[in-house]
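Presented below are the structures under discussion, each in the form of structure tokens.
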Structure 1
Amino acid sequence: MHSSIRSEIESIDPLDLIEEAHRADALAWVDSGAQLFRLEKPARPPKHLVSYFAVVDSSGMLLVEHISAGRWLPTGGHVEPGEHPRETVARELIEELGFALQQEVGPPLMVTCTETVGLGTRHTDVSLWYVVSADRSQILSYDKSEFQSVRWFDFAEIPFEQSDPHMGRFVKKLARRVENLNAFTRGV
């Protein structure tokens, strides 16, 4: 499993020096042979793998108001032992939002290594950020034990100051990917 997780991290083209450092840290962590998966809540081992997935449409992103983190976050969850991070995305989408994927999960767009904040024991999440497309009319059945609310935000309205500290960089990277895709489809 270490080699497939290493491949996921290697597939990421860093946005900036911060992400270069996080990518290098994550690769060194994987190469160390350390336990990558959370074995016991909240923080054993104190550094473990997470799959974030940003549910997006053409103009915005779905965020969840996470109870224990006290922030607006993309959905996601801890990767279970022996589970591929893309499988985590599919599982957590059903568990947290109540709907199944309509397409395959592609490679992660971003990687971050972040010390958590909030009500629980602090630990480091090595987060792979995936992108999932969905329609705003999609019926949601969110996990009320984990989220206070769920809301679509237009990209210009995302509450960056109340979100993951890397959300602004992620949206910037997502916008670049969309611009490149649009330029490619126009033949530019």
Structure 2
Amino acid sequence: MTGLLGGAFDPPHRGHVALAETALDHFELERLLVLVVVDPGHREVQLGFEDRFRLAELAFGALPRTEVVRDEHRYTVDAVRGGRFGDAIFLVGADEFAGFLSWKDPDGVLDEVRLGVAARPGYPSSPLEEALAKLERPDRVEFFEIPALPISSTDIRARVARGEPVDELVPEAVAREIDRSGLYR
């Protein structure tokens, strides 16, 4: 089975890596593709694609059976359409799943791939249950638990802009590259 972890990764952080590591084991993935979206349709990005891709390679490069790839599709449904990944599970955090109904064609996503939702301890279950109840194929959604790492890329960018350290929030190689290249300043 192939795992898919897509996003802007602006920047990738320890929460993303914990999700990837846990999913590799939990779903016994043959491979994990980290899809770095060139031009996300759902959010603004601060860094250009090349910088975000380089940071993603630094964050996920050491994980077994994991490859960081360029994703030209603005929306998940377009990226997974046509069964191009075979038996695949698209991985998201609980906060992303809570907003899943606002995605472009969420039921179309579930027609193509299953969804693996990483729930951390203490995350409220009611937004997840509400989203699940409104899907045509709730059986295509599987929840799994990850360590509680309340980290956001937005917060990391703000900290870097203020000159504060982010070493505890991002992988070491990512922190070094942000500092070396003067990213988010």
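Bear in mind these aren't lab numbers, they're just calculated from the coordinates by the rules spelled out. Because the structure is predicted, anything quoted here is derived from the model rather than measured. Cβ atoms are built from the backbone, for glycine too; each structure is taken alone.
Thinking of 1, 2, which structure, once distance in nm of label points 7 Å out along Cα→Cβ at positions 31 and 87 is computed, gives back 2.6? Matching structure: 1. Tell me which structure, out of 1, 2, gives 14.8 once mean count of other Cβ atoms within 10 Å over residues 15-22 is calculated. This figure was derived from 1. Looking at structures 1, 2, which one was P(r) over Cα pairs in 5 Å bins from 0, in percent, for residues 95-134 alone calculated from, given that it came out as 5, 22, 33, 25, 10, 4, 0? Comparing all candidates, it corresponds to 2.
State the single structure among 1, 2 that was used to calculate mean count of other Cβ atoms within 10 Å over residues 71-78, giving 18.2. Could the numbers behind the result be given before it?
On the way: 1: 21.4; 2: 18.2.
The value was obtained from structure 2.
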